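These are the structures, in structure tokens.
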Structure 1
């Protein structure tokens with residue numbers, strides 16, 4: 001790639017943090033100690049969890065949606081917003097719109113969990129359903145064009161990245177002695193922004209991105225040297241299953257992520273069960289990906305280090321959670 005990598009500044013991140021502060025939570029961190037996790041780690045490794053599942057709207061997504069929407073001009077905000085999502089970004093867009101007094105019309109995949117659809121509607125959004133990702137993006141483009149609504153992208157762009165960078169800044173301020181951080185990757189908006197902030201504050205802190213084996217979009221983009229424009233996805237982690245990669249988030253990740261690793265669905269289910277047993281957290285598969293990497297492909301590489309694990313969110317219904325846990329127990 002000949003284009004320069006995108007970059008963020010600490011001043012921009014701090015400005016964004018102050019802007020969105022009235023509507024987001026400073027989520028807690030927790031040093032994870034327990035019989036099971038200690039048996040699974042290499043000797044001397046310690047773990048700090050960033051509990052972003054306690055964020056407004058249930059995931060980190062509220063940060064990026066607010067960062068984008070609060071920079072809209074008053075007339076743009078008055079015309080409303082639109083978004084496309086399997087669930088979490090749609091919920092966050094609906095939440096941000098409700099905070100700012102704007103209307104939201106979101107397009108969700110037909111496969112979206114009914115609980116997520118209900119959450120969007122409860123926040124006041126109008127929800128349209130699409131049979132697949134390609135159709136969903138076509139529908140949201142038509143809404144933006146025909147109704148004059150501003151499109152709030154699920155992961156791409158500097159304002160989204162500045163929102164997620166506030167998470168990275170917050171985490172390093174809470175736990176300044178981290179040696180490494182593990183962050184799940186979907187489209188790359190979360191990992192791109194958070195890793196940029198981490199590297200600005202502590203360049204020697206390693207950052208690892210995690211993808212499902214059935215949705216290795218960023219891994220393939222790194223190997224190609226540019227964003228791939230089409231991805232076949234098959235994973236239980238629908239929050240980590242973008243249909244393509246895009247230049248800005250790809251560039252931020254490539255500039256700030258030290259390495260990428262893959263975990264499969266069974267590893268994520270096992271990590272969900274582990275987080276439930278030891279931490280009493282009921283998380284969706286995407287939020288367990290970083291833990292799966294910690295006790296799987298990154299175990300030996302992170303031996304003896306203080307490792308941050310991002311629990312990025314949890315919008316999951318009881319029936320789906322129970323099904324995944326039962327499968328983990330029977331594996």
Structure 2
């Protein structure tokens with residue numbers, strides 16, 4: 001038997017249960033991972049609350065972790081029992097001591113990345129990779145707006161943008177978070193609890209506004225984000241921490257400057273093992289070079305996943321949070 005977090009109904013963090021399960025043996029093309037650390041991400045809360053429907057109930061939770069290959073199914077050749085690995089995609093169930101998933105979603109860990117760092121950063125790092133390098137391939141010299149700049153994704157984005165020579169303006173909710181974003185390489189910050197974001201972007205850019213806005217907040221920032229863009233520039237909506245963007249009249253894109261908009265996801269970019277490994281290689285190289293440092297700021301026992309989610313949802317955290325089996 002092994003332990004995992006499970007839920008039978010959607011709702012608040014109280015629906016999460018710490019239960020015994022019989023771990024699934026890997027089928028052909030699958031691997032089973034003995035998790036050493038598990039990543040905490042906002043998408044986990046979306047599944048818990050029902051914003052994103054789980055395939056079936058009861059269900060496990062989580063898609064990101066790092067550990068040691070415990071067993072392999074038939075046909076798996078790129079990893080073997082005992083390998084150090086990490087993953088950020090696949091079926092729900094990473095909040096567990098043992099997790100079985102397709103081998104195509106698993107990558108080997110370089111020696112210079114430990115389990116905590118991998119679990120804290122792989123999904124977030126790959127997210128930043130596709131946002132800054134694929135959704136809009138930043139060349140250097142651009143000015144961008146990045147919401148939640150002191151969070152797990154934002155902290156990596158600040159560092160990567162600086163390495164690319166990009167001026168990142170980050171939105172934050174406190175002076176502490178502003179200081180963190182600046183320390184990570186943000187060009188400027190805006191405290192949205194005290195400042196008007198659009199007016200401050202206009203001041204910072206001398207009226208030119210931004211080439212791209214990266215928005216993981218959703219409903220609460222949608223129209224304000226559009227107002228921060230140059231004509232014919234790109235709005236990247238990649239999350240819904242305040243709720244989904246819906247009921248939008250597409251004509252607003254014309255009214256605000258013939259804008260472009262996209263709603264990307266990691267699964268849409270890391271859709272083959274070859275693309276996943278390419279993205280991982282670039283992210284791991286940024287860590288090895290020292291251009292990106294991962295701040296594992298918060299650690300919780302796996303059985304306290306509900307407390308960890310509450311802290312993340314209330315925006316009390318900075319950096320990344322991991323769960324330890």
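Read the figures in this text as sums done on the coordinates, not as results from a lab. If you're wondering where the values come from, they're calculated on a predicted model, not measured in any experiment. Cβ atoms are built from the backbone, for glycine too; each structure is taken alone.
The table below lists the values:
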| quantity | calculated |
| --- | --- |
| Computed 40 for percent of Cα pairs over 19 Å apart, for residues 12-99 alone - originating structure among 1, 2 | 2 |
| Read-out mean count of other Cβ atoms within 10 Å over residues 76-83, computed value 20.9, structure in 1, 2 | 1 |
| Percent of Cα pairs over 12 Å apart, for residues 212-251 alone derived as 51 - corresponding label from 1, 2 | 1 |
| Source structure (of 1, 2) for semi-axes √(5λ) of the Cα gyration tensor in Å, computed value 34, 21, 18 | 2 |
| Which of 1, 2 yields 21 [relative contact order in percent (Cα under 8 Å, 6 or more apart), calculated] | 1 |
| Which of 1, 2 yields -8500 [helix-only ellipticity at 222 nm (-39500 (n - 2.57) for each DSSP H run of 4 or more, over all residues; to 500), calculated] | 2 |
| Which of 1, 2 yields 0.95 [Rg/Rh (Cα atoms, Kirkwood Rh), for residues 172-315 alone, calculated] | 1 |
